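Presented below are the structures under discussion, each in the form of structure tokens.
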Structure I
Amino acid sequence: MTSYSLKRRGSPSQSGFTLVEMVMVIVITGIIGGMVAMFLKAPIQQYQDISRRAELTDIADTALYRLSSDISTAVPNSVRVLGCGATPCVEFLPTKDGGRYRALADSATGVGDILDFTLADSSVEIIGPPIAFAVSDVIVVGSTQSDGNPPYDITSSGVRREVSASSVSSVSFTATQFPAFAKLDSQRFDVVDGTQQAVTYSCEGTLGTLDAHGNGQAKLVRHWGYGFNPNQIAPTGFVGASARLADHVSGCVIDYSIENQRLGLLGVRLTLTSGGETVSLYNEIHVSNVP
């Protein structure tokens, strides 16, 4: 006879977390999270600092590259800085073209429209490739004076003349006699865009101090289309177009001293500060003062 052993079924056992266990888990998780945060804080902060410095470097480098590109096209002896006042700046005349004028009549025929420096001449024949003039353009002839003012001056003391008409082989301009120093063996002249006109780069705002967030409070601005001033004036008096090239500027030095001028060098130091991080770039720009 087979016997069976019967076992009474009871209710299934139940398990779970007690309140004490949950509190312990939360505390331990918080401790581990705090320790991880302490280890990650320095690398994250370092990454943010590096990113900020890289951004500032890129902004400063781009601004200085634009300035260098513009200066490379400047009319000889048109760079000037002495009239900037308390605002560090540099002014110059950018060229869009250039050529040679006729200084002697044709030896075979005896004809040719020469540029006469003994009277108020108003036209000259162009030697070489034709130049695409616009009515608003100006020409600069024989810019040799180191004070930088003659290229901006349209009187008999200056070497700038407004273009009134042009053809494939000649150009007409304001009938004002050129000074004797403008007559050069090179017979060269420069063409300045009448729309662009003179150009000034200036560092405007409060330099040397930071705001509450550790940012520089000045900016680098490019001005153009404000005309031609025989004597340089501070950029605060300009009426024309402008573009901001760099923000957060905390330091700005533009050096075109007599020593640098003799060497043909424009020294520019631009310092940018953002969130307490500072980047300073220095660039020496070659200035061609040979007409």
Structure II
Amino acid sequence: MSFLGRIRDSLSRTKQQIVDRFDDIVRLADEPERRSRPVDVETVDALEELLISADIGVAATDRIIAAVKSRPPNGTSLRDLVKQEIHDVFAAVDRPVAVTAHPKVTLIVGVNGTGKTTTVGKLANLLKTEGHTPLICAADTFRAAAVEQLEIWAKRAGVDMVRAKDGADPAAVVFDAISSGKAKGRDPILVDTAGRLHTRVNLMNELDKIRRIASREVPGAPQEVLLVLDATVGQNGVTQAREFMGAAGVNGIVLTKLDGTAKGGVAVAIAHDLKLPIRYVGVGEGIDDLVPFDVTEYVDGLFEEKW
């Protein structure tokens, strides 16, 4: 499966909003007669407005603008400087997931409506194409529709799924899934949890119980807790993520619906403000439309030069 160009293509709506304006800004700033002096105030203001409009966020925008203001005469081109600063934002939070025992257990968390359940199915399909043997655990036992939807995705991906009766203890389902994974050699275990908000104490306690059970069965588990965020909600997604980080132990982000928004810059805000890596992005509705996040492709997709 080739992912080349998938992220770049998914940013078409965002690019439509910014590419012409960005080209105008950097073309003027990089003219030979302007390169010999500091970037002028008008250019800085225009760039700042553009970055904010793309939902890159205030803090990340401030960082980029600070770098632009400090560009020495005849220094790096403005285009390359902006792209490098964004690269550096992602590089600062890019860290591997430590797995010292198997099977690896990945919890998928988030509120309903973000694409969480479909993400589980797509991730299972992606991991299978990479040579893994994932097992899906349907731990959202409160919504029968969610389990049925997940079962459809599991069949489409051609992977096993462990489920329980409606209303069963989600932690018990996770225990069964890990046991099944060990017995059948399935790895990783992908756990679809109930959509929850930090204000729902019972649901957060349930998530904590799931984590304890997983840790008891596999040392260090869950090794990965992926928070699914909807790119179309922009900065609200950053707020949402903060509410999950402490309670859920989130260590990675899946950004869905990137193809459906003109505010694709929110990925920068997430990485900068939350100090969390983006692991995967959703670029469409098909089973193959979840791809590993690639920084270079993302940045080039946002700011590629218009010929």
Structure III
Amino acid sequence: MEKEIVTKLHKNFEEVAHEKEGVDFWYARELQELLGYEEWRNFEKVIEKAKIACENAGQLVNNHFVDVNKTIPMPKGAKKEIDDVMLTRYACYLIAQNGDPRKDEIAFAMTYFAVQTRKQEIVEQRLQDLDRLHAREKLTLSEKELSGVIFERGVDGKGFAQIRSKGDAALFGGYTTNEMKGKLGIPASRPLADFLPGVTIKAKDLANEITNFNIKKDRAIQGEHSITREHAKNNKDVRELLAKSGIRPESLPAEEDIKKVGRRVASEGKKLSKTAKKMKK
């Protein structure tokens, strides 16, 4: 495909993109012209094939293909209502896959939307990684604070480990820390939280924060037995909150080792830094 055609098509696809609540989308009627289809009825057939491909891929069709009505001007000031479809980037990619491969526009669209979809996936994954890393760092801080508060109330390191395990048992439906490690296949020497999903890490942190707050507020909470009861109660309350949204912490699978995630994010950060320096030269 000639370079000037590629440049023109890229510019056109960018210009007709719309945005709603931070999500890019394209109107099918506008995409129809860019993909070289003169008649709407022919393009509708391609859309239907794309919907079937979407469903076969296990995706919700309504999340990517949204039927809408548009009003267009007609001669002598009249107006006409026509059907249209709001398409996500993924929907556009599926349409390109199911379009006429002989058209240059289709060939370009397949590459364009495949690249754009992949970019979005990478961005979303990076945001998820950063969120989980931040949650893990925050949990470390709340655990250190809890350890210090408990020590001031006459509990040693062994007692703290027992209190934390009792808290885990309350959060994980009866499973202690070591039992959860065995259930998820986590090495005994590694912290359980390093392999938990973000929502569970945040749940543990919230329970810690509540325990820290209540112990500081109530001087009557003294000794291992009293603090264990308080911490277990707070973890149980957090568990019940999660259950209202259908989340069972003990049923969630283990996620990637947080240390590997941290190394990957750090490596990506270095690459971005190098790229930025090159661009400044």
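For volume of the Cα convex hull per residue in Å³, find whichever of I, II, III sits highest and give me its label.
Working: I: 286; II: 122; III: 227.
When volume of the Cα convex hull per residue in Å³ is computed for each of I, II, III, structure I gives the biggest number.
Taking distance in nm of label points 7 Å out along Cα→Cβ at positions 25 and 233 as the criterion, which structure among I, II, III has the greatest value? The maximum falls on structure I. Source structure of the calculated read-out (helix-only ellipticity at 222 nm (-39500 (n - 2.57) for each DSSP H run of 4 or more, over all residues; to 500), -16000) within I, II, III: II. Please compute relative contact order in percent (Cα under 8 Å, 6 or more apart) for structures I, II, III and give me the label with the greatest value. When relative contact order in percent (Cα under 8 Å, 6 or more apart) is computed for each of I, II, III, structure II gives the biggest number.
Taken together, the values in this text are just the output of simple stated rules run on the coordinates, not laboratory data. Remember, predicted model here, so these are calculated numbers, not experimental data. Cβ atoms are built from the backbone, for glycine too; each structure is taken alone.
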